[in-house]
Structure I
């Protein structure tokens, strides 16, 4: 990058035994007794919080950890999402943005202790709660239970993950103090203690009996009854509350575990945001701080959720029952999505500065990363979704079936799939009883309307086609908006029922997953695939007024004079996603809001930058005026009704 920006069973079992012989005879270095933690024999408590390596560009990991440590924080906490490291069954990835060991080492370098949240379910408003999509290939699988098909896959994952983490336990000279099993399991309806005890035993097998394991649940007896696990530390989570309420919550924790330290593992200073959310309110700085004062006064340890939220890059956002989580995961955290300090950050830092018994005083504040504005960068129309499907078919990247197949069945887990067929008769009423999540309908490349499975209180499973004739090409671009992250369900995506036209079932479907890497290489790479040669026979055109283009694929380039953060301004566009230099910045949907801009981290940029943009509904109106372009701003934009 031109800027130089500073930013096996047979094998495994003997390894476990060797570790046991070498380490387990040594007295634990981190423990609790008499309601207090002890680190190397000295009283210890943590003031920490969550920061997710998978929501931060890896070249900015150390920058963010330095900013966290500069607050006076001594501990970080983070999930390890299984689906981020095993996107395909049996193929593990621990490099680049998935190099969790590097993140742990950077934490240690900056004087931070680590609380690991191993899952395998993590929630975190993350796609499928962190569980791999390919688990859905098991018919009627019961995730987060003792279903042997599920626990077998969990064991394979932990057999891979835990030996990687073992050298970084505090006992072995690393920063890891504790490991959480599952996540808020008390909120899950199954309440399967055989499953959670299986997880506890598996972690103990690798980490040894002296490493503290913990659970986190809401502060109610019912939740902790299902979520707590014998032999682990029971902790709770809650947000700003009155002193009386805080005392009540901790008394519930103590009723289950009288001798444990008081711990709030997720102290909520903010919350996540959904697409289409019209209002958002967060606790005031004084409300957040008042609860901090009281928790500290009564001897509790606590961890913010979040200290730094980051970004749901790519297609990694999760969804709630009423709709998907936005691309930004700012969470109203003390550090913004792009790493700037907030009034809450300053308040926490000032408070910690005044603590007399605190061994991790704040450090000097790092300078903010500069931000840049670039406007009027031209885009060109590459092709329609129909053109893409025809080209992809030539390159054998599609599946054919009499009836529609799901995303999972065609092994295309995320993003978009184009479902295409040819009409054999005239018709008007197109109906799909079950499609997840959105289906954008085109006939002869002309946009017809959209199917909606469920968004807020809106569902739509039929539309009226205009001028449909025998031989017309029908395409439905289906978007997976993120699998449900909470109260785990088997959240299949795609067209999940028959498609009918005036009651007649449509057959003979071609299904082509939209491969963003494939598109990027078509446009900017050297691939000479048959599909791309055919598609490029027509010279890409600037969107002049005489060429009124519809939804589809756009591309362009722009330059920046120096390394800086910026924000893609989606104003005027409707719904889609954007790649810059091959990095998927995430989804945009300004027509529904509240997020309008997408954070573009400085390490993504070069001097000359390539753009690929997928627009599902309607291009920017500028494209009809001979000036199809995009802007990048030096600040983010969110629009709420009360703004």
Structure II
């Protein structure tokens, strides 16, 4: 049985070899002479054939005459040498590769241009590692013109691409459950808070009127519940009115959606434009999307492909892909900015991003500094590859970096986006084993490609009665740079994102008149604030005689020296006193019951005094501030455990008058 199988496998190869090579079976020869032909007649035939091949470089028809001359050569080696070039010139790369491999197998150091042909073929076939090796060898063997210059340029490219392949990045994809189904899903985006997903699903449908099944694209919405996305539903009105909608992006508060809508004109041109819609709360408490609106004509061009928008975390910048006139390539990336209550004219992102090839599928991360996109420009491993670029200190986009192999392959990779915390990247693929054809996948993003750290906070803002607090501002201060980001509270809820370095701590504060001072110190290593995070805030209304506690005013054991964290918090409280100019405050210090009663009394008074002196030294009038120490009296929790004792060690602020 095994003999029959072996014969069956070998017979096609024998026939194939006879058809292509006739007697050019060099591997069967012994003592092959790799030197130039000594026989004058044979050398004359060789030179004649070579001369016709040279002419055939400009006139392919002459190559047929050259092949006749080549077949008259006695030496199988030299027939294969010339046939390699003939087949290469005729773009019969499989045949050229086989002839060339026979030559270098027998004579590895004699024919540099055979290595060049093999290198060129390997490059076309996207085998960049082999291409670099062949081209390097051709140069080492002193390849001459007309191929030398091209070999140098091609080798430099092949070397870069082979280095990408030889240095693979971590890539462990997993299918996104719920969104991915037996149907095709693609052009996906997950909201910055990771709660909603928008994507296109291609369904196979058949109505009673249809004779055959038809393929239908639906712009689809999915919501996460218990950590898993739902199957998803088709977006209702005003969506799915045409047969080609999707490629969406959403603001960080999930209230404004930008998406692409395409339609064919009377001439059959598929015109694509970017639309936007706003979330509206209905009387019954549910939400719906407003009528979609197109951008003005200064942005949306007739007979142009404007598509795949991505919006910045502050909502003031949109980057999109377009084939409009005046670009550098077939499709370029452009940006528009919202200034003076209107969107600017589109601005090309420039030659650091755009090329003479194609750029599309942009994704601007929540950090506002990292841009992912797809491009067919070098260095691409084939088709569209995913690249990323970062803004420098001047706000200019730096040279893009190929995200690496095996994320990128010899086929197209598009539509990558990254989670707010920078840890997970998402993309669509039909090359992996998922739920159906095209599915949505995620994978842990390797360190070098991660965006900068982002603190993403959202939550509700209520008073102690549970009533939404409106029209106030939350300040988030970067304690390293002292930069302040202001978030406006809209209808009792807020959302905000700031970009940070890995070691930056931040202080969130509210200094609203009529309410107690509120602060939240967020340490860079605090695992409770891995983005995105929810922080619901309760503000206390102040009245004469009421007290409020300020967290994060700490002292070392048996010390009343204000540490650095406490100083930052107290400084923001000083700003609160400057906003609330008439308020008079009494600072009250408390301890736990560890130590003697007398010592705790003295320690609490010294700590309250230290806070008082720091406030007064920063310009607050003494008649607005007083202090007391109560030691271990008036505990708010049990002193029988550390958790309770930590609550009893506190600094409270009593409102004397407002």
Checklist line | Entry that produces 0.35 once FRET efficiency 1/(1 + (r/R0)^6) of positions 143 and 607 (r between Cβ atoms, R0 = 41 Å, to 0.05) is calculated, selected from I, II | finding: I
Checklist line | Top of I, II by distance in nm of label points 7 Å out along Cα→Cβ at positions 255 and 575, largest first | finding: I
Margin query: With distance in nm of label points 7 Å out along Cα→Cβ at positions 191 and 439 as the yardstick, tell me which of I, II scores highest.
Written below: I
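Matching task: 0.05 is the computed value of FRET efficiency 1/(1 + (r/R0)^6) of positions 231 and 495 (r between Cβ atoms, R0 = 30 Å, to 0.05). Pick the structure from I, II.
Numbers: I: 0.05; II: 0.70.
Of the options listed, only I reproduces it.
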Checklist line | Which entry (I, II) yields the derived value 29.3 for mean projected area of the Cα convex hull in nm² | finding: I
Margin query: I have 1.9 for distance in nm of label points 7 Å out along Cα→Cβ at positions 47 and 103, calculated from one of the structures I, II. Which structure is it?
Written below: II
Checklist line | Which of I, II leads on mean count of other Cβ atoms within 10 Å over residues 127-134, largest value | finding: I
Next item on the list: Out of I, II, choose the structure whose coordinates give Cα extents along the principal axes in Å, for residues 335-462 alone equal to 46, 45, 26 when calculated.
Entry: II
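None of the figures in this text is laboratory data; all of them are computed from the coordinates on show. Everything numeric in this text was worked out from a predicted model, so none of it was measured. Cβ atoms are built from the backbone, for glycine too; each structure is taken alone.
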